[in-house]
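Next up: some structures, all given as structure tokens.
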Structure 1
Amino acid sequence: MICYVFKPGRRGKRARLYSGRYRLKADLKATTVPLHLVDKQLAEAKLRKIVKEREQEAEGWLAPARVRDAAQKPLDEHLAAFVRDQIAKGRVARYVENIEMSLGVLMQECGWKCAQQVTASSFVEWRQRQEKSPKTLNEYLGNAKAFLNWMVRLGFIAANPLAPVEKTRTQGRETRARRSYSAEEIQRLLAAAGPRRVIYLMAVLTGLRRGELSKLKWADVHLDGPAPFVLIRGANAKNHKEERQPLHADLVVALREHRGPAWSPSELVFAKGLPRMKRFYDDLKAAGISPRDAERGNADFHSLRVTFNTHLGIQGAGDPVRMALMRHSDPRLTAKTYTDAHLLPKAQAVAGLNFLGRPMTHK
């Protein structure tokens with residue numbers, strides 16, 4: 001092992017302060033460190049301390065200096081840095097806000113002041129006290145794991161303390177299952193919506209999310225040509241991918257009427273904004289639609305996206321087509337989460353089975 005102190009020289013002159021140079025057994029080359037001392041004995045003592053720490057780190061007896069330094073830093077400062085990094089990477093603002101909120105709740109209610117206090121047991125104990133839905137609890141866990149994985153990648157902690165924690169089972173325990181509207185309900189909603197009709201019609205005929213609808217500009221809406229479409233820009237999409245969504249003929253007519261003769265490509269399609277939830281629920285009430293159904297699930301604005309996917313399936317669109325139109329990367333979202341099984345033609349499908357060789361009758 002090499003270990004000694006020296007005063008670096010430059011252009012024939014010796015530096016006033018000592019530096020140290022060492023190489024451990026496993027090192028391929030020597031490491032030089034500034035010691036910032038003028039006394040040789042003090043410099044040698046400081047270098048021996050540095051070498052000892054490096055040897056302990058190499059043997060696994062001591063955490064790396066970066067980890068030890070990060071452990072002394074308040075966790076909320078790490079969180080602030082994580083949030084800034086997510087924004088810099090172009091994450092959707094709502095996603096970042098949700099992560100910051102959920103992690104803030106966990107830090108406060110679990111008593112996490114620094115990284116060393118984050119433990120699997122403290123999270124599990126917190127989860128056991130909650131009345132939140134399983135889906136929400138899993139989102140809290142996922143956000144916390146994402147934050148801690150980020151800290152691992154940057155060398156702030158050696159391992160993710162929440163890695164052993166498993167998700168809560170959600171199947172059969174959904175508290176806010178979302179349903180699809182029937183075709184007849186959509187007709188009643190559109191009839192009762194007044195000036196908001198075009199918004200609901202576009203949501204149910206494109207499957208666009210509320211946030212995507214609110215950011216659409218007329219430059220994104222292409223009504224002329226043999227195949228009208230709306231351009232969903234990557235900056236506005238949840239998956240950050242730019243996509244072209246085809247437009248139904250009925251929607252093209254409604255959008256032309258909504259746009260009028262005087263319009264600007266930079267103008268928002270829905271310049272007055274989308275209806276608030278209270279206004280939407282008032283429209284449901286006017287249409288005679290209950291937002292709560294103990295058997296089928298809840299109905300809200302996002303149910304228009306569920307309706308789009310469910311009715312595509314009813315009319316025979318295959319899963320690959322529906323996945324593409326819904327812009328899903330996980331087929332389970334298309335086939336399960338965004339499909340309302342109550343509206344599927346299950347009875348007709350069963351009636352179509354023929355194992356006895358009888359002539360099929362069609363009514």
Structure 2
Amino acid sequence: MIKLPFRNKRNILFQALLLISFACFSQENSPEKLFKQAKTWQYEGQYHQAIETFKNCLLQAPNEDKLSQQQVALYADALLQTMNCFQSLGQAETCIDYLQALYKEVPIFQKQCLRDYYSVMGYALSRTEKMKQAEDITLKVFTLPLRHESPERYFRDYAFAAAVFYSNPHYQNEVIEWCEEALRQAQLCKNTSGEQWVSAMLGNLYKRNGRLNQALELLLQSKETAQAKHDDLGVLNSLHALIDLFLYWDVPEYANLCASQAIEVESNMSAKNPNISAQTFINKGRALQQLGEKDSILYYTEKARALCQTLPYNSGMVDVDLLHGSYLTDLGGDSLQVGIQKLQQVASQGTVTNRAKAYHQLAQS
């Protein structure tokens with residue numbers, strides 16, 4: 001046995017400890033560990049911490065032509081969840097700037113995961129009312145191959161495309177097809193969220209096309225599925241679509257019942273989305289208005305308005321102005337002119353659907 005001097009033994013021991021420490025540090029800061037930590041922050045509503053941790057995960061993506069299926073799935077999901085965190089914060093414009101910076105900093109989004117980037121960016125742009133840009137980028141998605149294809153990523157692509165073109169009257173048939181394909185892909189997914197959101201979109205599309213029984217059956221099933229999965233956001237999306245359907249059928253009693261259920265679900269959510277929460281209060285006001293119970297409408301209108309202050313106009317405030325304007329014109333008297341002004345703003349700045357609703361209300365004023 002070779003006997004080493006004490007100092008040499010100490011140096012070797014020190015180097016060994018350094019190697020062990022580095023290995024532990026590397027393992028703790030692996031992309032998988034960072035992604036898991038970011039998801040925990042996101043679930044707890046700590047969105048800024050989640051965004052930073054997702055970024056640290058993405059910055060470790062190797063700039064290689066050949067990534068494994070597991071790597072692609074991880075980095076694509078990290079990008080998607082980054083966008084979701086910004087949406088939950090109500091920071092749609094900031095999200096665009098952040099995603100554009102990530103595109104430059106993370107080379108895989110320029111090549112291997114370009115389709116993933118376009119899919120997420122297209123939807124993010126649609127939340128800022130940059131609809132022409134959103135549509136152009138979204139159409140590029142289907143011109144690119146999906147490397148290491150998976151039902152989860154196909155679901156994302158079809159669902160986001162449907163959402164981007166949802167209000168475009170020239171793409172209604174395609175939107176129905178995209179929703180239906182997204183739901184088919186959802187059946188193949190091991191783990192996905194957003195199925196009830198797509199079901200709600202498709203239910204509304206069926207309603208627009210006079211397929212009312214299909215709409216009701218789909219939305220009721222969607223609500224039951226979301227409840228079984230304890231998916232509060234899915235339950236809310238289904239309830240919101242049911243409220244639209246019942247108001248369309250002129251059965252406000254059922255709409256009001258769904259609206260009350262939605263408020264209860266929203267109040268118990270730990271991680272809230274300001275757009276979804278605002279829509280919950282708006283729908284309650286709409287149901288009360290159709291019931292003729294005007295005393296509480298303003299209360300729900302103002303709760304929704306407070307949540308929409310930082311959102312793009314067509315991501316919430318347009319619905320507040322539409323409800324408030326309708327309420328004021330119904331009151332008449334001194335409130336009539338203010339109500340007309342709010343409806344005129346909707347008619348000039350709203351989406352096609354909301355403009356039509358505003359013109360209809362103005363014609364009755």
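Determine which structure produced the value 2.8 for distance in nm of label points 7 Å out along Cα→Cβ at positions 115 and 139, calculated from the coordinates; the candidates are 1, 2. It must be structure 1, since only it matches. For the structures shown (1, 2), Rg/Rh (Cα atoms, Kirkwood Rh) is largest in 1.
Here the criterion is mean count of other Cβ atoms within 10 Å over residues 83-90, and among 1, 2 the highest value is seen for 2. In terms of FRET efficiency 1/(1 + (r/R0)^6) of positions 35 and 155 (r between Cβ atoms, R0 = 25 Å, to 0.05), the structure with the greatest value among 1, 2 is 2. The maximum of distance in nm of label points 7 Å out along Cα→Cβ at positions 219 and 347 over structures 1, 2, that is, the highest value, falls on 1. Looking at structures 1, 2, which one was helix-only ellipticity at 222 nm (-39500 (n - 2.57) for each DSSP H run of 4 or more, over all residues; to 500) calculated from, given that it came out as -24500? The value was obtained from structure 2.
Coordinate-derived values only; no laboratory data. Keep in mind that what you see is a predicted model, and the values were worked out from it rather than measured. Cβ atoms are built from the backbone, for glycine too; each structure is taken alone.
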